Structure 1
Amino acid sequence: MNLNQYIDHTLLKPETTLAMIEKLCHEAKSYYFKAVCVNPFYVNRAFVLLKDSNVKVCTVVGFPLGANTTETKVQETINAINDGAKEIDVVINIGLLKDNNQKLVLQELQVIRSVCPKHIILKVIIECSLLTTEQKIIACQLVTKAKADFIKTSTGFANGGATVADIKLMKANIGSHVAIKAAGGIKSQDDAMAMINAGATRIGTSNGVAIILGKTVNNSY
């Protein structure tokens, strides 16, 4: 297994500087990670830094609360793609989901999917720690109906991150075309392997280098 190809090397902290983005991209190229995940402001810089590599640029939309208007999320998505992003991680409207307003949640995801060309990977963050089991299952169904490419566990900004139980629940309730990204609190190689063994095919973490080197760190994301 090439564990490095499961990792989205991530830096989404509010205090992120350009120097930190440059370091992130250098590490991603050095360790052959699948992607870097950065905030929208840094997408174009990451794209330039990684254009001579196979590392993809991923960014977040509606992050971290999911409560932006649909119009805002759509424009964020379009801007990110124009800046060079190949993968979009959008936060579902968590409040609408908890209100069981499945129609509006699905409509939003479908509109965002519609502005993503076929080669753009769309991942939907559902923030598992804020949902009941029933709500997680409904989220899996909506993400499947919206024809997203991935469902993702967490933003890393709420209380609680990825769990093996959530990965297994997702695996049992998503469509065959939907993959799983585990993110939040993955701090070691053992953590990453537990998520992969449960069904995840991507690992979102700021600890990519430490994980590859077999170290354990204390970062939250």
Structure 2
Amino acid sequence: MSSFDPTSIWALAAAAVLGYLLGSIPFGLVLTRAAGLGDIRSIGSGNIGATNVLRTGSKGLALATLLLDGGKGAVAVMVAGLFDPMLAVIAGGGAMLGHIFPVWLGFKGGKGVATALGILLAILWPVGVLCCLIWLVMAVLFRYSSLAALTAIAAAPVLAWALSGVPILGSVRTDLPRAALALFIAVLVFIRHDGNIRRLLRGEEPKIGRKKTQAAG
């Protein structure tokens, strides 16, 4: 009787494709079009994420986008994780790539923060929770959404490495593959926030709550 081999090239490829396809669903674009608000890419920063959806004036759609973008990353990880933890890591990386480089939108997607947090919460929830708290604290203190996101995501690989091998609540522990995923996520998010970083350094990044035409999203 044959047994499932999670390390086979086919299993790894299937996890990557699953993650990519789930991650590439452009919920911000789908929701705003369904609501009759047009193409979100023609509004504000042109991004398909929740921050830009909020610029349509619909907090409900922005919240739905945030939850769905995070949820698709979490679902990719959890489904693949039913078969093997390593496949969950591969699916998580695929979901990030899918969100940022969706084939349906000419490989021009979102900036990945919500999807990243969803992946982290699913694959290593203590790190995910801490990153969410860091985002909240930074947003309250400095009022820059992009700075809060970058700080939280930058902390993820550090936290994952610091907790490496440490049992949490008796069962959850980090390991090298999951720490590597956190680093991969951080690199992608920083690449996508290149413009935000330059504006922050110049002191030109708009703060949360201010009207803007170009910003993080």
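Observations, loosely collected:
- Answer label among 1, 2 for the case where relative contact order in percent (Cα under 8 Å, 6 or more apart), calculated from the coordinates, equals 21: 2
- Ranking 1, 2 by distance in nm of label points 7 Å out along Cα→Cβ at positions 11 and 91, the structure that comes out highest: 1
- Given 2.4 for distance in nm of label points 7 Å out along Cα→Cβ at positions 51 and 163, calculated: source structure among 1, 2: 2
- Value 2.6, calculated as distance in nm of label points 7 Å out along Cα→Cβ at positions 75 and 147, assigned to which of 1, 2: 1
- The maximum of volume of the Cα convex hull per residue in Å³ over structures 1, 2, that is, the highest value, falls on 2.
- Origin of the value 4.1, where distance in nm of label points 7 Å out along Cα→Cβ at positions 67 and 203 was derived from one of 1, 2: 2
- Given 0.35 for FRET efficiency 1/(1 + (r/R0)^6) of positions 99 and 187 (r between Cβ atoms, R0 = 30 Å, to 0.05), calculated: source structure among 1, 2: 1
- For 33, 21, 17 (Cα extents along the principal axes in Å, for residues 131-194 alone, calculated) the corresponding structure among 1, 2: 1
- Looking across 1, 2, the calculation of helix-only ellipticity at 222 nm (-39500 (n - 2.57) for each DSSP H run of 4 or more, over all residues; to 500) that yields -20500 traces back to 2.
Throughout, read-outs are computed from the coordinates displayed, never taken from laboratory work. Given the structure is predicted, the values throughout are model-derived calculations rather than measurements. Cβ atoms are built from the backbone, for glycine too; each structure is taken alone.
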